[in-house]
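The data blocks that follow each hold one structure.
No lab work stands behind these numbers, since they all come straight from the coordinates. The shown structure was predicted, so the numbers you read here are calculated from the model rather than taken from an experiment. Cβ atoms are built from the backbone, for glycine too; each structure is taken alone.
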Structure P
Amino acid sequence: MILKAVIVDDELASRAALANYLAKYCPEVQVAGFGDSVKTGLAAIEAHQPDIVFLDVEMPYGNAFDLLEQAGDAAFETVFVTAYDHYALKALNFSAAYYLLKPIDIDELIGAVQKIRLGKEKYQHSFHTKILVENLQATNKQLRKIVLPSMEGFEVIQVKDIIRCQANDNFTDFFMADGTKILICRTLKFYEDVLSDFDFLRVHKSHLVNLHQVKKYLKGKGGQVMMTDGSVVDVSPQKKQALLSRF
């Protein structure tokens, strides 16, 4: 499968280096066009209708998220290329979007391209970019969608439907409002970081709870919280004050 690509980056050297890497290490990717800003990036996307857009997060007169919101119904996958930015990475991890940190690691570039190729062969659509754009436009944080890598593939769920998360070695159990439990291939620490801006709180070394799903607090040294599904979660003494302050 040949994947048509557009590279959008305000630095000429960065565009040239990435194009060279793709030609040498990812022969299935054909670079069709370039952009150096939101405006020229949108023009290149419209002209070439790419399968992949390699997109620098920070650019003059706007950023990658501005471009995606203006791109309409994105029919491409996006690989974000960025220097480390905590806010940007949280947004990308939330939607399970593909990203590369500068300077680009060749193995990570190859891995991102392979995942996109396999995804297109299997699902025939570009869901990561679409979900990211939907999340950018959602005003209620609890209505945003999160992409969760499971043992069978992936799950796309709304934040409001997560009652709590529980550590399970190097995995995480997600307990959902419909009574289901999903085993996710990431650590609880990863989701503590990803969900911290969405009213989730780590109340115990093994438990992360959705504060909108807390029904009752039960007193004790640390205490416990009863969730809307009837489950009871221990609160560590060190986390008690942080929990109570949120209410």
Structure Q
Amino acid sequence: MTERQDKILAIVAGSRRVEVSVLAEELGVSQVTIRKDLDQLEDIGFVRREHGYALFGSVDDVGTRMAINYDIKRRIARTAAETVEEGETVMIESGSCCALLAEELANNKRVMIITNSAFIASHIRHAPHANVILLGGEYQGSSQVVVGPMTSKWAEIFMSSKFFVGTDGFTEKYGFTGRDHLRTQTARDMAQQAEEVIVLTDSDKFLQQGAEGLVRTEQVAAVFTDDRILPEKEAFLRERNVRVHKVASTRIGAAA
């Protein structure tokens, strides 16, 4: 994705609905150029187009969430993928960083991916090394994820070396948190089947709090985030033996 497309996403994310003419004026390019960019962004599910406007979808939609801080999330996913070896079996939950991780793995390594995310299964279906087991369960259309007791029961069949999970927030008291009860409970159950639990999240989530505990800090082996994480949050994690991996929050060579 180009730097201009990153800027388009940032503008649309801030306003939720922006005219093509406004985007062209703000970025100093023609409306034809903006439309071509929007065509590409729509093809990968980041924005929708409607009568001369660019729109963001639901906050529960993985494509929409993937588009927010996309460049950072891409770097987080690539760094996390380096820890996965050929032939490993990994579980991957339905977060936006997790979807990018699944894409990175399916394009570059022969691994088995077990997931409860229909979005991930569809997103990587054409990748050269796509090898996916999609768990069954109650389907949530807005987030394209399966959840509930049936999903948890299916997860018990499998063992994995790593479970990669996203988060909606963090507190020092409760650890990593989620917003949706069924998705949170399902993720907790999936975590029981893995040797290591690894959280992938941009640093913004350390400033937020979900409604329910997802995984406690002491259950987490590693966190992949960006270098904007507050020093006190990073210190809190490291003091509890959580490995913290940070990626750059700006493009290499870009102005701070």
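Values computed for the structure shown
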quantity	calculated
Which of P, Q yields 11 [relative contact order in percent (Cα under 8 Å, 6 or more apart), calculated]	P
Which of P, Q leads on distance in nm of label points 7 Å out along Cα→Cβ at positions 83 and 235, largest value	P
Structure with the greatest value (metric distance in nm of label points 7 Å out along Cα→Cβ at positions 107 and 139, set P, Q)	P
Rg and Dmax of the Cα atoms in Å from the coordinates reads 20.3, 63; which among P, Q	P
Highest-scoring label, criterion being distance in nm of label points 7 Å out along Cα→Cβ at positions 51 and 171, among P, Q	Q
